[in-house]
Structure P
């Protein structure tokens, strides 16, 4: 199996150190061969690896290189993927306008390929922006459409991501019972998933929906697992969910936890999480 494929599998399984080492080896080989299409694909996956590791500037740099290579070689699917990943970086940085531009370009480029699954994937990623900017109902509508397609086409991995985010959107709409129902439907897929990030996402949203002291305690394990894999982005998300639950339960420790999270998130450039933490504890 080619190095870049093994590296991608390691990325899915949460082994970021091994993924990065293999992807960098593959990149060196593609550059030696002057294979721009191959290099573009690897830069894209390196960008995702660095995003998960919490290095947003380095992630953006890799994705910029991927976009340059993909456009030069006419790789529209890869271009759309890199654009939507760049949108996710800008979303994490709370750069809403640039995030929207990246997502819009991703959806438009995906549409040019005529690949409905990929168009739906890009729309799911853009739904996260709608949710972050206070448009939960808009996000939910988009996610339901994409989810219906994924289920018709038996795309379990994509369906899990969409359904988990849908549950989060429903929670923000104040529809906790509906959110819980979506999580119950997603539970078998989450349990079977080989993608560590997807399992952590599911656990974080499940804890938020439950909102109990026990749910807050379960997030200790999520933070620990994210730390073990070097998934800094998910450590921050889990800590935010934990602080949010503690805050709503009226625990005195919540303000301190959220203040510490705000500082840590801002130092890493995760401005969106920093602002959410600040809004809760101030």
Structure Q
């Protein structure tokens, strides 16, 4: 009888091991500053919320604005409900916002850096209060006209657009030591990731800024435009072990616990009032599941 139990147990173990291999799969994730599952539901849809995962205290996360003294409630909610505290960078002023988000999963695909800030025409919150978003919504870099309008047929002012710097840092499970800039894939583009051979560097296959690629180093070529209260996504190439970015830095695979630092610089040529908060950045992608059962009850 004991022998039968041992055989059954061995079969169960083998089945579990095979199931783990068969069902390893990939799982979506949405990562934010602080406890991901505690995000105010005003800032996330039910569809995306199901892909948040409890933090496991790998490394510290945080949000830091330049303008600590200019704090505003959420201008994207016309009902004046208090959500996250927003930090304002007024038109004609420089500023910056910095987020550090820890990855909850080992990366199995490319990354989305998703920004959502409140944008108003200059000084209009004082006139219209919480209803300003319904009359004076803005877009970074726009040429502002009278009565909360944009100058007709005007293009964006390039020098007024925010610049993005995104850096990967090693966590407790990392197999790399040195931080490195992330590289975005322009969208749309031809998605051509052709690499340039350079035998003077430690590895062949170096990335270069091109019609398809842009290193997120905070330079003037790493600009974005934000629309009032709407998502803006930067599509980031999944880092690969040993690949060299346009700054000559060696990339590495990213694991759960590694962190992404995103720094958004607002130039003094800024033409609108910008309001951002700790959940104005979401890091989204597909990663390695932490359980093997694909039929488990979702959170």
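Some values worked out for this structure:
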quantity: At a computed 1.5 (distance in nm of label points 7 Å out along Cα→Cβ at positions 166 and 190), which of P, Q; calculated: P
quantity: Which entry (P, Q) yields the derived value 15 for relative contact order in percent (Cα under 8 Å, 6 or more apart); calculated: P
quantity: Comparison of P, Q by mean count of other Cβ atoms within 10 Å over residues 54-61 - largest value held by; calculated: P
quantity: If helix-only ellipticity at 222 nm (-39500 (n - 2.57) for each DSSP H run of 4 or more, over all residues; to 500) is computed and equals -28500, the structure in P, Q; calculated: P
quantity: Highest-scoring label, criterion being mean projected area of the Cα convex hull in nm², among P, Q; calculated: Q
quantity: Comparison of P, Q - label where FRET efficiency 1/(1 + (r/R0)^6) of positions 102 and 174 (r between Cβ atoms, R0 = 30 Å, to 0.05) is highest; calculated: Q
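A short reminder: the numbers here are calculations on the coordinates, not readings from a lab. No experiment lies behind these values; they were computed from the predicted model shown. Cβ atoms are built from the backbone, for glycine too; each structure is taken alone.
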